[in-house]
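**Q** Each structure below is given as structure tokens.
Any read-out appearing in this document is the output of simple, stated calculations on the displayed coordinates, not a laboratory observation. Predicted, not measured: the structure shown is a model, and the values here were computed from it.
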Structure 1
Amino acid sequence: MTLDVKTNARGRALAEGIVEEIETALDAAPLVLAGHALVDLRLESWVIQRDVNNFGARLRFRAATEPLP
């Protein structure tokens, strides 16, 4: 799963802070999938990206699931 974050900030700090908040929130979240059990959700990689006027981030997650009986 890939998640893109966009900010209006002209520096990296806000994008980096958002990455940390997303990782913390998903790590503690009791996520439910219809018909499946979420075995593992982990942040595989993230990168800060810059365009002409602002910064953002791209987060890449890996999810492992098992079908429920």
Structure 2
Amino acid sequence: MKQEKANITVDLNRCPQNHPCPSVNICPTGALYQNGFDAPAADMEQCIGCGKCVRYCPMGAISLG
């Protein structure tokens, strides 16, 4: 049985993009990353779909699908 990869989406209207993203440090595989204060992005090859980033985002800007 083939496992389908997760997909992380960041809602730019909810993400303030003015500070280090707290969800980046909670990612157990380092799949979520941030350049400067830009919105976080994800390396989907490393993402295991655990959802920790979604639960940890204080703005509710990250979703996993």
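**Q** From which structure (1, 2) was Cα extents along the principal axes in Å calculated, if the value obtained is 42, 19, 15? Show your work: numbers first, answer last.
**A** Values: 1: 50, 18, 17; 2: 42, 19, 15.
Answer by label: 2.
**Q** Could you tell me which structure in 1, 2 was used to calculate helix-only ellipticity at 222 nm (-39500 (n - 2.57) for each DSSP H run of 4 or more, over all residues; to 500) as -3000? Walk me through the numbers on the way to the answer.
**A** On the way: 1: -7500; 2: -3000.
The value was obtained from structure 2.
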